1. Can you rank 1, 2 by mean count of other Cβ atoms within 10 Å over residues 17-24 and just name the one with the largest value?
2. I have -8000 for helix-only ellipticity at 222 nm (-39500 (n - 2.57) for each DSSP H run of 4 or more, over all residues; to 500), calculated from one of the structures 1, 2. Which structure is it?
3. Quick check on the output: -0.48, -1.00, -1.38 is log10 I(q)/I(0) by the Debye sum over Cα atoms at q = 0.14, 0.21, 0.27 Å⁻¹, derived from one of 1, 2. Which one produced it?
4. Looking at distance in nm of label points 7 Å out along Cα→Cβ at positions 41 and 57, point out which structure of 1, 2 has the largest value.
5. Check the numbers for relative contact order in percent (Cα under 8 Å, 6 or more apart) across 1, 2 and tell me which is largest.
Structure 1
Amino acid sequence: MNLAKPVTFDHALLMERLDNGQHVQKFRIEVSDGRRWKPLVEAGAIGHKRIAAFPAVIASRVRLNILSSTSEAEIREFELFFLNSAR
């Protein structure tokens, strides 16, 4: 996803369309620094809803990389948020 300008975020909400079953087994969210992609978080299944938390980052290019899936992944939502939560 290419954003119009750099934004700060520390959470991502992901939802998988489950009409044909749950397929995603492993995913990674990455941001670009302009030269290469850097991993933010790597986790297992998405299912109905998954909220991933990570240290705050500023970026204008973000991608969801499906690392393992039993069939074609059907992503329903991929949203970024800044909650500024203490860790």
Structure 2
Amino acid sequence: MLTPKDQIPSALISRLIAWELAIIGSHGIQAHAYPGLFALIQSGKLDPTQLVERTMSLDHARRELASLDSYHGCGVTVFTPGS
């Protein structure tokens, strides 16, 4: 259930339409589904590295996080320790 009443109030939908807003995001996987997900990864049927768009040093994290408003990528950024 995403909301207590399992519905979105009409006033919010009206604002979304009137202001031509876009909702972008995701809803995480439930913990009970992790074993199945890990089994897919172990079997080679799912390759999570395909979600990684770029990898960069943790030294760049502050700059990258500050620029998220102008980010136009579609994958995950992985920060690695050190330079």
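1. 1
2. Details: 1: 0; 2: -8000.
Clearly, the read-out refers to 2.
3. 1
4. Values: 1: 1.1; 2: 2.7.
Evaluating distance in nm of label points 7 Å out along Cα→Cβ at positions 41 and 57 on every structure, the highest lands on 2.
5. Numbers: 1: 46; 2: 25.
Greatest value across 1, 2: structure 1.
No value in this document is a laboratory result; all are computed from the given coordinates. This one's a predicted model, so the numbers in the text were calculated from it and none came from an experiment. Cβ atoms are built from the backbone, for glycine too; each structure is taken alone.
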